[in-house]
Structure I
Amino acid sequence: MKRLLADFAELFDLDYRIRGIRVGELIEQVVVDLDEHPQPDWGTPGPATEMASESGRFVKFYYIPHLFPGMELKLRLAHKLQFHLLPRNVPPGAPLSVAAVLESYCHLSGDLFGWEMLPDGKFLIWIVDLAGHGVQAGLASAMLKVIIDNLSERGRVSSLVAEVNAALNRCARSESLFATGFFLVIDEDGTAYYTSAGHPAVLVRGRNGDLSELRSNSGPIGIFPDQRFVAEQVRLSPGETLLFYTDGLLEAFDSDGEQFGIERVRRVLGEARDLPEDITGALYGAVGSHQDMAKLDDDITFLAARLL
């Protein structure tokens, strides 16, 4: 994995500091941790699709890389890196259960999601989609994860996204590197604040089955270093479900060139059973019937989070 460090140096200023620490040091620690953790052998030539799954406390997810014999080594390593960065458990005290699917386009578009309990009892959950394909997008998603994990601002969601934006913009060597993202912080009483940075609307299914949307309220991340981001308040109740996704889900094409689209997503969410894994399973089945999953044009990523 250390051979990827040179690629990080080409894409980012590794001397940029977050809380006084060089981002190069933070990335090196991620690589060291990765080398010490056993994983599926992403480097083994074989079937075009292999799957790794994780199941822990209140979480189920599937990471499905598209591998093929002769794939460039850096792409296989990027798959390994992305799998390592995905969360493994929902921590004790979290207000929700989660199920997620990340089926990766063979050249990686940089989708990633994460969550964490904050020191004040709040819970942060987010999803991002880096622009572009290839190793660059995969490494950029890793850098964004490092930035998010190491910023001082955690609880005020608009300030957090503003810090992520400034850090990505100032350490990236390319002006074309940017991301969309949705970040939500929820209190113990169900009061939540979200910032959606140019990202597709998150769908909310109420306990009565009604659907609503949390729409984008700010620009994408990484374009302007001093951009301001807006936080909006929403009240969430036990039994309600949030569906996060990236645009690869909406833009999945069938053989006639028709996109899967938001109306199909809404229909599946409205008809699925309550558990997050039931929702993601139904959605994966629907998009798999619509598009040949062996011929993706982009990552397809989505996660369902149900309030406990």
Structure II
Amino acid sequence: MGPLLIGVDLGGTNVRMGIVTPGGVVLKKIKYGTHISEGREPLLKRLVSHLKDLIRKDLNSSHPWIGIGVAGSIDRERGIIVHSPNLPDLEGFGFRDFLSKKFSHPIVIENDANAFTLGEGWRGAARGAKHFCGITLGTGVGGGIVVEGKILHGKEGMAGEVGHMVIEPNGLACGCGGRGCLEVYASGKGIQRMALEAIKKGRGKVILKGGRSHFQKITSEDVFKAAQKGDTLAKGIFDKMGAYLGLGLVNLIHLFNPEKIVIGGNVSKAWDFFIEKTMETIQERSMKGPRDRTEIVQSRCGDEAGILGAAYAALIKARQGA
């Protein structure tokens, strides 16, 4: 069967970790805040402490492999976080070397969106598929590509940056340094930006009724709640976001001819408000053959996808004897 595993999903807002069996069953999981504003040292101290507690209390007689999915571009060979807008204090940091000094357990570092994609392929909505893509809609837009059953890493392990496909050549600036990226228009930040633009023009009264003390604190979740109340502006924002997402998916369909595209992340909770425009755009813009054979589905693993995928990345290495 293989060793017990620990999967860690290290994001900009929360850290989730869990004990996972080689069959993909999450035996125990915990969640706590990342608190990135406190800096790198407290973040790392908390991570090490929680991992040690998990190993000591629940795995004292075993030697688990540890897989960690991190929000950012990862140099997998060196275990370095190259670029991470959501975890800026970890950029350039030798993450795996640091953890290897704290633990005697084998450690595998993976991009968080790749981990999400692997989790959905292992136990979720893409189970059984050999060609599929995963998209995470959160603060930003992440992605993972699986071809012939293997995650596509590219030369340095940084392939699959779906959120940085250019869909508006003269579009808005993106945190990556480019312009017009999918992430600018289809992420939580993009939804927030569109809402704030409308509020500054005197619109968005229903969104503001969400109870925020200041309009600058409005989030994509507030827009979602307003859409649920039937607010026309909020629903229009999700229509626009869905159309842009559709453009991104058209590119994936044409580039990779996947069996499935799995969409997850917090923003995907608003599925019913954006998916119609997404599918309309795909129908209008993509080639009929690949389009008709690609299934667009919602994540099944929910918050466990990142834990499962990080654990699975470790399991793959364990089976390879690496």
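Structure above, values below:
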read-out	value
Read-out distance in nm of label points 7 Å out along Cα→Cβ at positions 205 and 229, computed value 2.8, structure in I, II	I
Structure (I, II) behind the derived value 18 of relative contact order in percent (Cα under 8 Å, 6 or more apart)	I
Per distance in nm of label points 7 Å out along Cα→Cβ at positions 5 and 189, the highest-valued of structures I, II	I
Among I, II, which structure scores highest (criterion: Rg/Rh (Cα atoms, Kirkwood Rh))	II
Parent structure of the calculated result 1.6, given that distance in nm of label points 7 Å out along Cα→Cβ at positions 29 and 125 is the read-out and I, II the choices	II
Source structure (of I, II) for helix-only ellipticity at 222 nm (-39500 (n - 2.57) for each DSSP H run of 4 or more, over all residues; to 500), computed value -12500	II
Origin of the derived value 3.8 (distance in nm of label points 7 Å out along Cα→Cβ at positions 21 and 141; candidates I, II)	II
Which entry (I, II) yields the derived value 2, 10, 19, 23, 21, 15, 7, 2, 0 for P(r) over Cα pairs in 5 Å bins from 0, in percent, for residues 13-132 alone	II
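Every number in this text was worked out from the coordinates using simple rules, so none of it is lab data. Values in this document were obtained by computation on a predicted structure and should not be read as measured data. Cβ atoms are built from the backbone, for glycine too; each structure is taken alone.
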